[in-house]
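A.B. asks: Multiple structures are listed underneath, in structure tokens.
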Structure P
Amino acid sequence: MELKAKGSFYRDLSRLSNRKLAKEVHKVLVQMMKAEDIAQIPHLKKLNKFDFYYRVQVMENYRIGMVIRNHKITLVCFGHRSNFYKTFP
């Protein structure tokens, strides 16, 4: 699958100070790139009421927000679950 990222995703990642969390995010991104189908992405969940918006759970409390259309993944944001759903989608 083709993977792209918006500036907001990079900005959210630049605020990370936890190395363990950064390694987990990297691991999830590698799994996304290797996936040939949406079903192969672990911890992926479609958001209710939205056709193309998905989230991936990283560790227990962090989420990656993305838009998936035609085998193209656009990473939109990253954050703690307490603030994630206030800004995404």
Structure Q
Amino acid sequence: MSAFEQAQKDVHTLSSKPGASDLLALYARFKQATEGDVKGDRPGMMNIAGRMKYDAWAALAKMSKADAEAAYVSKVSELLKADGK
């Protein structure tokens, strides 16, 4: 199992749900690692959550799959450490 796959499992062991900014960071890194650069149109103004997710992912444009996986693993490790694990 790769470190990226392990991090995907480990994130579910956190004792509480991460904050919004941490969730966006995890989402963007995961999407960049698994799908590459963001595609499609930015969601409309009434879809606030969709816009935030789109923008977080778009900010990682041109990041390689390997770098995105490493960033995801690093973020999960940071959250686990803060959780006392």
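A.B. asks: Here mean count of other Cβ atoms within 10 Å over residues 28-35 was calculated and came to 15.4; which of the structures P, Q was it taken from? The partial results should precede the final answer.
C.D. replies: Working: P: 15.4; Q: 20.6.
The read-out was computed on structure P.
A.B. asks: I have 0.65 for FRET efficiency 1/(1 + (r/R0)^6) of positions 36 and 60 (r between Cβ atoms, R0 = 30 Å, to 0.05), calculated from one of the structures P, Q. Which structure is it?
C.D. replies: Numbers: P: 0.65; Q: 1.00.
The structure behind it is P.
A.B. asks: Matching task: -10500 is the computed value of helix-only ellipticity at 222 nm (-39500 (n - 2.57) for each DSSP H run of 4 or more, over all residues; to 500). Pick the structure from P, Q. Please list the in-between numbers first.
C.D. replies: Details: P: -10500; Q: -20000.
Working through the options, I get structure P.
A.B. asks: Please state which of the structures P, Q yields 0.40 when FRET efficiency 1/(1 + (r/R0)^6) of positions 44 and 68 (r between Cβ atoms, R0 = 25 Å, to 0.05) is computed from it.
C.D. replies: Answer by label: Q.
A.B. asks: Taking relative contact order in percent (Cα under 8 Å, 6 or more apart) as the quantity of interest, name the structure among P, Q where it is greatest. Write out the running numbers ahead of the final one.
C.D. replies: Numbers: P: 33; Q: 44.
Looking at the calculated values, the largest one is Q.
Only the coordinates and a few stated rules stand behind these numbers; no lab work does. Bear in mind that the values here come from a model prediction, so they are computed numbers and not experimental data. Cβ atoms are built from the backbone, for glycine too; each structure is taken alone.
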